[in-house]
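Below you'll find a set of structures to go through.
Just so it is clear, none of the values below were taken in a lab; they were calculated from the coordinates. Source: prediction; values computed, not measured.
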Structure P
Amino acid sequence: MAGAEPHPPKVMGVVDLAMFYIVTGVSLRWIATAAAIGPSSIVVWMGALLCFYLPLVLAIVELSSRYPQEGGLYIWTRQAFGPYVGFMAGWSYFTSNLPYFPSVFYFDAGNALYIGGTRWLYLHNSPLFFMTFALLALLFITVINIVGLRFGRWLHNLGAVGMWLPALIVIAMGGMAWWNFGSATNFTAQSFVPVFDIQHMIVWSTIAFALSGAETASFMSGEIRDPRRTIPRALPIAGVVIVTSYVIGTFAVLLAMPSAEVNTLQGLIQAGAVAAGRLGATWIVVPLALLITVGNLGAASGFLSCSARIPFAVGIDRLLPPVFAKVHPRWGTPHVAILVQGGLGGVFCVLGQAGTGVKGAYDVLVSMGIIAAFLPFALVFLAVIRLQGQPSGVVVTRLPGGRFTSTLFACIGLATTVVALVLAGFPAADEPNKLLAVIKIIGLTTVLLGSGTLIYVLGRRSALPESAP
């Protein structure tokens, strides 16, 4: 019986959870992406905060208090729309992490080159180096997660430091460079006005996606001590750090270097190196690169932790083979789901690189990850609207204004999500083979969703005899 299965231990308190939200919510690569479109990205950050991040956080607080069990948005959408929609929401989120892992490790590899000073920079266009780095990093976090959150949470906590501390260092150096030499970017009132052309708007979807991550810990609610109280306490702490890091970090990069020179694969460390050179403090580049490398390892480990709980929860519902519902006899972790997640991430690392350069592979992987992740976010907002008719009870955390306020914010988040979904399908402006990029984005996304439907149908058929009287 599913109820007889052992469950992972509850090990995460408020501090651990806040650090987990920070490590999954702050990704330094998005600072570089935002800085590349100039000062107008500051306004876009604030728009994404109000139109996506805040509605998402409010939705998660309410839904996680309604259904605090392991599984997160899989459980929420299943309760709102039935088992098929719940399965597809979980499947889409699970598969969104397959292109996420190689994309974040490509960014990590670009920053790790600076650990070797100038000696390693010749590898910045080497697909073999980037792919090898991604595969080894993926193997490392897979092993860490099989051992479990008792140890993995320390990588997450260290990764959280590796996220906000580099941003703080670049902010400080950018300010010092501006004070001594002036700003590298000309900040005018006009420069802050967003540009409404398709290439800039594509980046807007990326900036909105950057503010996701608040949903992650709810997949592991069974491993959080008193999740109904802990999640609402941890989210505001993390939210302040996340938004501040993104907005001020983008501003600091633009103080250090013009937006036209920002490389989206190496932007933050690149800005730090430029500012350090101007200040005569080049010694700081190596520890800065090391911090960024560790930070991204921690972030990827956090996403592997949460997304692997989806097939675990689905396995308990008998829509996947029973082995997915098993936990490791020693470590108490869903090791089969973790191994499958890590192995499929490695496959996408190879597929994303095929037929393109390092930058092209990175852009395709990012677009795929955004589309696959925003589909379940849309369902989360729809679930909030759908569930307003159900009794809330004293244990459910409701917003002031109740049903009207929850529905309003859910509609705002849903509209933002739909726009971002459309924009994410366009190839980057500097992609030399735009048709191939679009085929990869749409084709692989279709394969992922189609395979999810097939797995659901097969899972239902295999579960029916077992559930029959």
Structure Q
Amino acid sequence: MQKEKREKKFQLPHIYVILFIFSALAAISTYFIPAGQFDRVPGPDGRTSIDPNSFTEVEATPIGIADFLTVIPRGLIDAGEIVFFTFVIGGMFAVLKATGIIEVVVDRLANRFAKNSILLIPILTTVFAIGATLIGTPELSLVYIPVIMPLIIALGYDSIVAAAIALVGTSVGFTAGVLNPINVGLAQKIVGIPVFSGLEMRLILFVVSLSVGIIFIMRYAKKVQQNPLNSYVYEDDEEKRLLYKQKEKIEAKSMNTRQKYASIAALLFLVILVFGVLQLGWFMVEMAGLFIFMGAVVGLIAGLNATQISNAFTEGFREVLMGAIIVGLARSVAVVLEDGQIMDTIVHSMGSLVGELPSVLGAVGMYLVQLAINFIIPSGSGQALVTMPIMGPLADIIGVTRQTAVLAFQIGDGFAHILYPTSGYFMAALVIAGVTWQKWIRFFLPVFAVFSAIGIVTLVIAQMIQYTG
């Protein structure tokens, strides 16, 4: 009877189906929403921005069946950078697993933190949040998740805990954007206010949001540790629990000589990665290239031959294949809106709606608009370049400071990065973690609701004090 009840319980469709429906709805909307566009002009740092006063209606280009047949392949092509990075991450960590290094490190750390394992959650989440708030790369969660997953599982938690530590941490850091050049720095340049001004309000947002995120993760983690059946992914994690099961404290494993040299090489590659991201402006293509070499070099040093390394890469590619396809499906929604020339129309219409609100609700209205637009423009810098040329002048008209308009953009853009299935890196991260979007939503929706409440209260306060920084 219990089994029959579980089968009758409503379940969200497969994520492929959800994203296909979104693409189809976007295509249908091109027949009803007037086509329009802004003129593109040079923006900050050589990027292309929009002229907010240039919106004009253009000839409609609705998406026909023949056009719709190509949007998914084109979505995969457009998102090729994330797709390729996802494959490489999966392959590289499969090689590291084959060397046995991960097993030894997990065994040692699991023994060391066995009695105080819960402390790892605030420590790791805070470290990831600080990194994202300073350099603005939430995509690094794709790297963090496979690194911490074996340890988190070995300590009695589940895949959602590992995913949450990385995703919530980087999302909070990116959203608050204390010194984040990707969202805050760019948005402030566009609206013409001093870069990184208004630091105090962002620091408060960072501390409060991070504390709330950590509390939610720890509450869930404790429930899972006390009773593994409380895990939303108990059945999905069965293979991981067998692979990373914590050993008895006696006879902790140790590395052989080749594994020690391979570990040193892996650490050196990570140092190069950090230097490249911070000093050379590396992003996914450069990081992917480094990880390919990292997998090959570390594998050879550890004693694997070329065939074993190649097979490990192939196995890793296979494990993240679904994530790569999801990224392309997510991108296909934006492809439809761009081909139908209605994305600018949607942005213009939403900006006009904010202008109709009373000034006291202006900042909150901006947040809601940015939250909605984030569904179709999940890139932080992309959303800033499209929306902030409109929101800056609009803020002057409705009595909201431009600093508050930037804050509304941050909050509306950031937290939704790990909510919407149109966010490519987020969906890829979930697949690397082995967590379905549907089960993640079950965990994250309450967290997101609290984050949203914190954001709205912050914006109301900013409006009341006429936040300028």
Structure R
Amino acid sequence: MRELNYLVKIEGNEALLERFIEAIDNGTVKLDKDYPNPYLLDSGEKFLNSAVIKYFFQTRPFSKELYVDFFEKLRKLNSFKEISYTIGEWIKEHVTNKFFDVKKEYWEEIMTKKTNSEISISEEEKEILSFVCYVAVCHIKYGASYESVTANRYFDMVTELGSNEVSELKKNGTGKLPKELIAYKDSDLTAKANDVFATINIKLNTETEESFRKALSFVNNLLKADFPKSFEIAFSSKNKELLPIKGLPKCGQNYLFAGASKYKNLHKDILEYINLAKKEYEWYTNLEDENCAMPSTFAVFSLGLQDEKYFDTLIDYYKTVDEEHQSLQEKFTPVFLEKFGITEKSIKVFINAVLSMQEHPHNKAFVSYFTNEKSLKLLLDSKENFVSYYFTEEDLKDYSNSGDSPQEMADYCWESVMYTIFGQSKGFAKISKQLTDVEREIFEKLL
């Protein structure tokens, strides 16, 4: 067995654990750089995070104020993700198993409130339910988008046990954000946000550059604050325009950026939004299944059709997208090619689009953009320089760590590029016959 260079056992280490609690309280504890990143004292002792939290639960009588203060310090020290499981086990013991019968059906947990007539909620237990709400909010604000499932389960439990705190959170949010951040109203627009349920509601009374500027400012200021990274934008106005991209879902994000991007003076505000919103593994919560999209998606598309100066914005977006779970960007590719064709700059955008998902579909319209000498030469240049053009330093590091050859990975990716452009390989001979001798010579080098 691998010898641990950190402690995990509580029994016999109580005095040392008290020093860890004290260090957390006064902000002197650190994280060890090596996985699993145990807590580290200035004097060199290391203790596994979960064990420190369990000891805290064992020795500190419940107080919502004390618990929230402690876990906020830990959250800021590493992340909520690193402490959420151990907190969840405590909630299971003190709330879930105490008041509910739980059974598993496939992957889902079904909770039914116990019918024992002796069940009653004490004042301390009401405070515990309030703490559960705090944990639920943390799952929404700091966890991955799928953690909303856990948050909603907690909210359902608390509501089922008679607390009205969830309904208050729905109305007013956490109350931690300044009022001027979560609500705005004038003759141009009405805007309101809820930082618990990650909703941003915007209603434009006038559709002008100024009203769209105010809307973007409202959203950007929220994202600069402690607002959830997965969220939805609800938008209403008299004339709700859509981005000129067939198949994109009709939603608030689409309406907002279709309207705002018409004004060149607002492009800098849209870029700011993109930089604030673009987070891998976060999602627009009002889109699901095949329409799921990383925050910033519609803003990126809106600028990507405006000018080639936003090509780098597109490429950066494609490199950030979770390629295993998002495919909405395939809707953008045909419109992009129709707008810009194939040039020395646009081909890099196109190929990054292909690489941004597990399999970008072939479109017959793509063939015509590449069956000419200029485009074929650009395509060959991309093939011959694929590693330097399309792999990041992080990609190369990952390939090195896994023992994969960068050129082998480039060849594998190239098959996807060829399929997306030209379709199944069985049709390549037919395409080749339609080319000139010079074009055919280049095309054969692509195979």
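Out of P, Q, R, which structure matches 21.4, 78 when Rg and Dmax of the Cα atoms in Å is calculated? Considering all the candidates, the number was obtained from P. Matching task: 27 is the computed value of relative contact order in percent (Cα under 8 Å, 6 or more apart). Pick the structure from P, Q, R. The read-out comes from structure Q.
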